[in-house]
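Structures follow.
Quick note: the coordinates plus some simple rules give every number you see, no bench work behind them. Here the structure is a predicted model, which is why all the values come from computation and not from measurement. Cβ atoms are built from the backbone, for glycine too; each structure is taken alone.
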Structure 1
Amino acid sequence: MHTLIQNIFSNGERFPMLINGLGVPDYWATLFTSQELRSQAQTSITSCLSSIQHLYKWQEINNRNIIQDLENSIVPGAKFVESVKEHCGLRSVHIQKELLHKAKKKSVNFNNLKLARSSALSQVSCDYQKRRMYDISKFIMFIGQAILNKKRNSKTLLEELYSLKKTIEANYPKSSFSRYNKQLPHADKETFEEFLKIFNPDSIINPFKSYDLKHRNFLLVQLLYWTGARSGEILSMTLDDIDYDLNTPKVKINRRHDDVADSRKYQPVTKTKSREIIIPIWLRNELDYYINKIRSKSASSKTHPYIFISHKGKTLGKPVSDSTFYNRVISTVKSISPDLFELVKRHGFRHLFNEKLSERVDVHNNKLHQLIAEAEINKLPQRVAELKKDLISEQQEIEIRMALNGHSSQESARPYIERHVKKKAQKVHKEMMQDMSQFISKTRGN
């Protein structure tokens, strides 16, 4: 059985690693990580190693060893691809049950695996299944090229290996959703506002016991709300990331991957470009109070620059982990009203931020259109030309989003505009149906 661990080197580099049953790093997985994955982010490497770990579980269930097969000049064929595809479509928890069963009974109940395949609850998404297959294919190609190149009939064997790669690609599961039109539902604005009210330190239903925790958690969600930043970006903020300008205070979102000062195994990082975002003056003051009156009480907080720290237990004074933010902060408040807050997600704050931005752009442009119409009536062509220059075009809106969200590509910003347009279309359609319903009611004498 292979275990996935997270190493932190002395230079701050995060190096995920697969450890075999003997407690030794898996040779091929470690070599693959070092040569093919090392330039990638920690989360990407971890995801790929998780896929390789899934392949090793397939080997254990099927009493196969792909590396041994390659060393014996045997390249897996179509049946292997079919079996691995089904295996990649199953959740790890169901696979683990069968492995435990095998350990006890010395055999695998394949009927249970068949039943699991037929249950939607036991299956992963098409995208996740495809990702696993892609990672496994890349891993096998890496091993295969290293082993088969040394064989006498290497040319023939390598042709078979490339044919295996094409077969795996041809068997990728087909998803009916693209990256951008697949929209996961999230709560509406009113629900988010109710959610935020609970975090108020003075709220009678605030579930956190100490004032220090209440104040910290209040700041965490307020920063999500006002900046549209990802949760990892909030957790990676340092003391130097606050601009205390009297009139326009800002927070900085900086990239600091593999920071030596960060003791967290799973380092929260910035996925997009560094940027500055203006925050309300009162929020700057609350941050200042937390840093100087609450955070400063912990001696351990002086060993690192990260703003938000743990306030109890063994991790007292250390940077807040992403799992703590979700499991002990967000989930705790969601549990107060599970039905109401079911669709509240941290990333939903980012969508909400962009929806609010779209609304502000609409208000800005609508006001200008009214002024333009008045100037045209009064026959003031120069005034009309000046006002039109202030209109925010779709391209300018995309560029604004890129700056605020840290996107390097326009394609990353465009879905937020499309989502807003769709929302407006639905609103107009709903109003149109209401008008039509009233007309039909009148004509029928209702």
Structure 2
Amino acid sequence: MRRGLEIGPDRHGAALSLGRRVHITTLGCRLNEAESEEWAERFRDAGFRVVDASAPADLVVVNTCAVTQEAVRKSRGVLRRSQRANPGARLIVSGCLATLGDNAVSAETGVDLIVANRDKDRLVEIALATLNLPAMPETAKNDSAGALFARGRQRAFIKIQDGCRYSCTFCITTVARGAERSRTDAEIIGAIDRLVAQGIREVVLTGVHLGGYGSDSGSTLSDLIARILGETGIPRVRLGSLEPWDLGDAFWRNFEDPRLMPHLHLPLQSGSDPVLRRMARRCKTVEFGGLVEEGRARVPDLNITTDIIVGFPGESEEDWDDTLAFAESMRFGHIHAFAYSPRLGTRAAEMSGGIDTETKRRRLGALQDIGLRMREAILREQIGKTVEILCEGNPDGERRETRFGYTPNYLPVQVAARETAIEGNQLVEVVLSRLGESGLALVGQPIDPKDRGIDIQV
């Protein structure tokens, strides 16, 4: 029996539609996160209250992922758990799992609506019409920042484009997301302006093929970044994952504005050119190395992180040795390393030369060891530097003696207050004094304004 839309008092005594509590669950990439944030804003505009997983919900939206078979399994598990947690709620499923026509989605009992990726931008509109949920804008609370802070998040993801024109052999995303489509500069700048007005201090530009922004409109990612920096008051801008063949001179010039954070995530995928050819990647190792060298020469303290797939079909021991050596030579700040698993519907899933599980496990361990050593070395290089940290947490007046945040180049820092406790969503200038106990994060000492110009012992 589905819940209706009866009006009743909430626990604070205010009139509230008991059928208008929505919970949004997101799996997978930052683009999914950006889309879910937009849905939350539009549901609020329609008079819904966005609640977290601990609160009962009348409407549940699951933004699924299907990039790997493991992601498919996790997405299906979330659907089942969502139904158990809110058995009377209406359930909407979107994302790549829904789009790829997985029979398991339509077979799941309790699914009221499936919205494919091509209709994601209209999900709230479709839900209101299909599920007969009238909009009630008179009860709306337009507070996108508040919803972010409540989930312990500071940075807002901004979707600037969708789709990809390339077809890497391991990737199902081109099928799931379709052709490239870019939002207009005006839409993006308007979204950032609204967030700034609500107190957001950092945004992350996201897309399936981020560097392909404007391919359908005559614009470029570099042009968009320049407009954002020139026309908005956002204090910090970050970029999502960027393919390494999309960056040119105009792109690097944008970093002359210190509000563009000096961190790039450039997926390498393999350090072996023969493997890169089988993956249909468009960047050879020598080109990737040249790009990294140029970036570090032009952007002070640039931190470069990457993805590497372990055990791709046909990957020989020589290929693997080349990958380890090349990865170490790049001095990555972090390596997202994962073992290859076949994804039905991709060309790689049909390739011969599969690598056995034990070999993948051994290679993955070796790469992770190198990644940890490089990360620690880069963290140690930061000791003694003065940087600005955006402290995590809800700006609710609660002041703590310790806060967590990230440097401009996206290195984790535990901020230990000296005299005055720190509130969430606060930009704090600190001296990076040492590594934390785990060795995976830095410790920062806040600088009191009266101490400027005075040597601080680290």
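One of 1, 2 was used to compute Rg/Rh (Cα atoms, Kirkwood Rh), and the result was 1.05. Which label is that? Display every interim value, and only then the final one.
Details: 1: 1.05; 2: 0.97.
Label of the originating structure: 1.
Among the shown structures 1, 2, from which was the value 20.5 of mean count of other Cβ atoms within 10 Å over residues 48-55 calculated? Don't jump to the answer; show the numbers that get you there.
Details: 1: 20.5; 2: 16.6.
Working through the options, I get structure 1.
Work out the source of 0.60 here, i.e. which of 1, 2 gives that when FRET efficiency 1/(1 + (r/R0)^6) of positions 216 and 232 (r between Cβ atoms, R0 = 25 Å, to 0.05) is computed. Don't skip to the answer; put the middle values down first.
On the way: 1: 0.90; 2: 0.60.
Traced to structure 2.
helix-only ellipticity at 222 nm (-39500 (n - 2.57) for each DSSP H run of 4 or more, over all residues; to 500) computed as -17000: which structure among 1, 2? Write down the numbers at each step before the final one.
Numbers: 1: -17000; 2: -10000.
Going through each structure in turn, the value belongs to 1.
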